[in-house]
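Bear in mind these aren't lab numbers, they're just calculated from the coordinates by the rules spelled out. What you are looking at is a predicted structure, and each value in this text was computed from that prediction instead of being measured. Cβ atoms are built from the backbone, for glycine too; each structure is taken alone.
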Structure I
Amino acid sequence: MTDRIRERLTNLRNDLDAQIARTEAAEAESKALKQTLLEKENEIKSLSHNLAIAEEKMEKMEGDLKEASEKVRHLDVQAEQAERAVQAAETKRDEWEAKYESSEEKHRKVKADLEELERTMEGL
């Protein structure tokens, strides 16, 4: 009977050792998983922070883009107005040139008539 008890004790010790080994392995795995979880949580925090910074930059850039677009639109309007003013000035210039040429032609004609009249009067 003592052999049976010894055998039973040996089996219980072996079972206990196996249970301890499994417990230690499970604890080690749990510790590793907790460490991995902590690392992933820290990574998520870091990525969330980076995302927030990127979103702020994007909002600022969108504001800058809107402002730049508004300036471009304003400059386009000014350019169109300036172009119209240039066209109007060119039209006025063309009108004045035509008037000048007409006056110049009339002046030459009057001058020629005057010279003709002077020659005629000298001959009298």
Structure II
Amino acid sequence: MPKHSRRYLEVRKLVDRMKYYDVDEAIDLVKKTATAKFDETIELHLATSIDYRKPDQHVRGTISLPHGTGKKVKVLVFAKGDKAKEAQEAGADYVGAEDLVEKIEKEGFLDFDVAIATPDMMRVIGRLGKI
């Protein structure tokens, strides 16, 4: 029979396996018993009295996480002149016109998550349709 660690035995005393915890209690317990040195993922199971055969009882919805997903979105903007300046001031990571198109075509530059363009740049970025 394998011997459990001291930490495991201490944590085991905190958890009552026969008790149903409300959400706040469960989250506090998860935080107390966490052993990893990074932000761990937790899984949540809820028991509901919903009958999924009835269309008015389906659960649908979205939530917004209070601190986002933690990933910074890199934005590339195809624009010229004043619109390029506006994009730079708004916080775009990459701003350019034909130079960015060439960089993407020749160097395979794809270090961005979202690309947007002004209407006058559509004919220039049309060449990128294959990428």
For -9500 (helix-only ellipticity at 222 nm (-39500 (n - 2.57) for each DSSP H run of 4 or more, over all residues; to 500), calculated) the corresponding structure among I, II: II
Of the structures I, II, the one that 7.1 was derived from, the read-out being distance in nm of label points 7 Å out along Cα→Cβ at positions 13 and 61: I
Comparison of I, II by FRET efficiency 1/(1 + (r/R0)^6) of positions 21 and 53 (r between Cβ atoms, R0 = 30 Å, to 0.05) - largest value held by: II
Answer label among I, II for the case where FRET efficiency 1/(1 + (r/R0)^6) of positions 5 and 69 (r between Cβ atoms, R0 = 41 Å, to 0.05), calculated from the coordinates, equals 0.00: I
Origin of the value 28, 27, 21, 14, 8, 2, where P(r) over Cα pairs in 10 Å bins from 0, in percent, for residues 37-76 alone was derived from one of I, II: I
Origin of the derived value 20.8 (Kirkwood radius over Cα pairs in Å; candidates I, II): II
